[in-house]
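All of the numbers you see were taken from the coordinates with simple rules; none came from a lab. For clarity, every value in this text was computed on a predicted model and none was experimentally measured.
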Structure 1
Amino acid sequence: IAELKKSGMQVIENVDMAPFQKIVSAEIAKTFGEKNGAALLQAIENTK
């Protein structure tokens, strides 16, 4: 990363992942649920 910064690239090191996770999680849940079943998806969610 230091080399990239040195060459002038802007590097964002502390990324707020929440907005990305919000956008992606619904689509992943839909696809995973269709493939593996809603019960498995719910079981995974319940472990959080």
Structure 2
Amino acid sequence: MKNEGRKQINTLGSIYHKTRILMNIHKHTEEFKLQAERKDQVFNIKTRVL
């Protein structure tokens, strides 16, 4: 009986951990997209000036 509870806690923990990793990856991709957009805008401004 005790082992069952422990197994559930472990799976919950791993699910939480995986979700956190996924959220971190998502956050980084969003930041990366924003940075890329900014670089594009800067590039466009520079080419317009030239």
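Kindly point out which one of 1, 2 the value 5, 17, 15, 15, 10, 9, 9, 9, 8, 3 was derived from, the read-out being P(r) over Cα pairs in 5 Å bins from 0, in percent. It traces back to 1.
I have -21000 for helix-only ellipticity at 222 nm (-39500 (n - 2.57) for each DSSP H run of 4 or more, over all residues; to 500), calculated from one of the structures 1, 2. Which structure is it? Only structure 1 yields this read-out.
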